[in-house]
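What follows draws every value from the coordinates through simple rules; no lab data is involved. The structure presented is a predicted model; accordingly, all values stated were derived computationally and were not measured. Cβ atoms are built from the backbone, for glycine too; each structure is taken alone.
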Structure 1
Amino acid sequence: MVRRAIGVAVVLVLAAVVAVWRLNSGVEAPQARAQTPPPGIPVTAGTVAIEDVPVFLHGIGTVQAYNSVAIKSRVDGQIVKVEFKEGQDIKDGDLLFQIDPRPYQAALEQAQAAKQKDEAQLAGAKLDLERYSKLLGTGYQTRQSYDNQTALVAQLQAAIRGDEAQINTAKINLGYTDIRSPIDGRLGARLVDKGNIVHANDNTALVMITELKPIFVSFTLPQETLDDVHVQNEQAPLVVRAYSGDGKKQLAEGRLTLIDNMIDQSTGTIHLKARFDNEDERLWPGEFVSLRVVLSTRRGVATVPQQTVQQGPSGHYAYVIKPDNTVERRSVEVASIQDGIAVITKGLAANEQVVVDGQFRLTEGARVNPTAATPNGAAG
């Protein structure tokens with residue numbers, strides 16, 4: 001009897017020790033483990049936002065100077081002055097080059113002297129004509145002499161008008177010896193140095209000037225977009241945004257100024273131009289840029305990060321997170337995807353929680369462990 005009592009006591013002590021060990025080590029009874037829900041699948045969660053989203057038409061264009069001028073000489077001569085630095089900003093009328101003015105100054109003075117000579121001869125001829133007219137009635141002067149003198153006066157008057165034309169030409173040529181900028185703009189590389197002889201018929205420019213503020217971008221769009229562009233542009237000039245070649249960095253914003261009057265049949269495109277103020281000079285002539293024409297704006301539409309929307313056999317879908325952290329696979333209609341944002345027209349409501357990343361492990365009704373997404377879409 002004593003031994004049996006001791007055995008029962010030992011069994012009870014061992015049972016108590018095992019229970020304490022299980023409690024301290026986190027080991028639960030089989031029934032308790034069965035009642036604990038499985039851990040959720042880790043996913044990145046986001047919220048459906050309501051935003052105004054612009055509708056873009058995309059194109060590629062080339063930046064063009066608003067005005068571009070090749071500076072050339074209009075007279076022959078030697079360059080004696082260069083009054084600018086390469087790459088300098090200049091104003092309309094600023095002096096750029098000076099050609100030796102002395103031959104043209106001499107030609108002007110010669111024309112002025114010829115006029116003075118003819119004016120003196122005209123004065124004498126008029127006096128003779130006046131005397132002939134007085135003597136004509138008395139018989140001391142013949143009608144022929146009078147007529148000849150009248151013709152001489154007219155001839156000298158015409159000569160003076162010719163002298164005035166020569167003087168004007170000489171003044172113009174003398175003015176051409178100072179080569180000035182015809183526009184506001186920026187100078188390029190100097191192509192001719194001081195001391196060189198230039199001619200009016202030279203094909204080579206002395207320097208190039210381009211106007212950068214404002215500036216144009218020339219681009220094309222498919223002909224199918226022409227009607228929408230034309231209709232919207234009639235209401236107000238469409239906004240055009242210029243981006244870097246990779247489309248990631250916005251450079252400037254301008255307005256549509258030209259819809260060309262013909263479609264290019266070889267490419268099926270319509271040519272357009274947009275004007276940009278370019279005060280910060282982020283657009284440069286000859287540069288290739290990506291263009292986005294803001295055709296219209298969708299007001300108050302649901303938006304989610306692009307990776308939220310998945311493509312399935314029956315169309316687009318997204319996983320919506322319910323309050324109990326289970327997910328529902330829901331079909332959605334996508335109006336557009338741009339700049340990493342998907343515009344949803346049907347299937348999602350404002351402020352609903354959706355799975356942004358981690359969908360590959362999900363099925364209908366799966367339990368998830370959501371982590372909020374940071375503004376750039378990464379897990380936070």
Structure 2
Amino acid sequence: MTPGACSGYTAGVTGHPQLAQLFHEFAIPGRYVGAEPWGAGHINDTYRVAYDHGTGIRHFILQRVNHHVFREPVKLMDNIRRVTAHLQEKLAGTPDLNRRVLRLLPTRDGRPFVQDPTGDYWRAYRFIEDAQTFQVVESPAQAEAAARALGQFQRLLADLPPPRLHDTIPDFHHTPKRYAALERAIAADTYNRAAGCQREIEFARRREPIVGALLELGAPERVTHNDTKLNNVLFCATTGEALCIVDLDTVMPGLALYDFGDMVRSTSCRAAEDERDLRKVRVDLEIFAALARGYVATAGDSLSPVERQHLAFAGRLITFEIGMRFLTDHLQGDIYFKIHRPNHNLDRCRAQFALVASMEAQEKAMQRVINQL
């Protein structure tokens with residue numbers, strides 16, 4: 001989910017006539033006005049819904065959970081309910097709290113979701129006004145703010161009471177299993193696409209020895225976000241301040257290094273994730289240094305020495321993992337990530353692998369940044 005600044009609405013959404021009906025399932029006072037598609041997520045379907053509260057038009061986010069990707073939506077929503085409630089409790093008394101934590105809107109019978117007659121699961125969030133997300137980083141200051149928000153998110157959830165959160169996607173960041181899935185997709189070649197990406201396949205195979213590196217460190221399991229792209233940080237549209245972390249579907253037990261690494265992957269390169277001009281795809285050391293400063297400033301005291309020492313490597317490994325996932329999806333017929341053009345997932349893979357190569361070339365410089373911290 002990527003809530004942003006307000007901008008008008010559409011009185012109804014083609015192909016989704018049930019949105020008005022769904023509105024009445026949630027405990028939201030007012031009259032349904034209309035809805036519009038919202039955000040740029042790859043997985044779920046998201047709408048900003050306008051309703052008349054009696055004193056003017058207000059909005060909330062309505063989202064259909066992709067239960068083909070998230071196969072146990074009830075457990076997923078239990079995770080989100082517990083995490084958002086804990087964050088609200090930890091930040092109680094903070095000015096502007098409603099803009100700093102996602103807030104689920106309950107149904108009329110008190111549940112955190114609605115299941116419609118077709119079996120789809122829907123949830124509602126309070127809309128955060130005067131806010132925006134970014135697909136590409138604009139400055140080192142913005143990168144540092146995003147990393148501070150991530151570090152705080154992890155730190156605040158460090159004392160989440162038992163029980164352990166559910167694994168919404170088992171082995172989500174298990175790089176050896178992602179590599180094995182890629183090899184199975186290559187062997188099956190269901191859509192006869194392997195011949196068109198031999199260079200990418202060989203790139204992956206040459207790096208097979210590193211796939212287990214983070215899992216073999218013995219780093220502690222933590223509550224982690226697991227999808228820490230820059231566009232999952234919500235910024236104030238007026239001040240530029242990082243407000244909160246959004247898109248909590250993959251919040252579950254994991255390694256802090258994968259979270260920091262994914263923010264490095266998505267933020268330290270100024271090119272888009274699907275950039276086709278690979279000459280533009282390279283790690284920006286100034287941005288990387290800003291990310292490291294921001295993250296260590298808020299999460300540093302809770303990190304073990306082995307975690308701190310592998311912060312630079314984490315960016316390279318998660319970038320490689322995401323590249324493998326894009327390549328696997330391309331070979332399997334684009335069944336996971338939404339595509340917007342032919343070979344879109346292959347383009348994404350190529351961009352990620354180009355970024356891996358850039359990180360390899362600047363490995364020593366990136367590690368110096370970490371050592372200086």
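For the reader, a short list of remarks on this structure follows.
- Which entry (1, 2) yields the derived value -10000 for helix-only ellipticity at 222 nm (-39500 (n - 2.57) for each DSSP H run of 4 or more, over all residues; to 500): 1
- Comparing FRET efficiency 1/(1 + (r/R0)^6) of positions 144 and 336 (r between Cβ atoms, R0 = 41 Å, to 0.05) across structures 1, 2, the highest figure comes from 2.
- Label whose coordinates, when semi-axes √(5λ) of the Cα gyration tensor in Å is calculated, return 96, 26, 14 (choices 1, 2): 1
- Source structure (of 1, 2) for relative contact order in percent (Cα under 8 Å, 6 or more apart), computed value 18: 2
- Value 20.6, calculated as mean projected area of the Cα convex hull in nm², for residues 80-247 alone, assigned to which of 1, 2: 1
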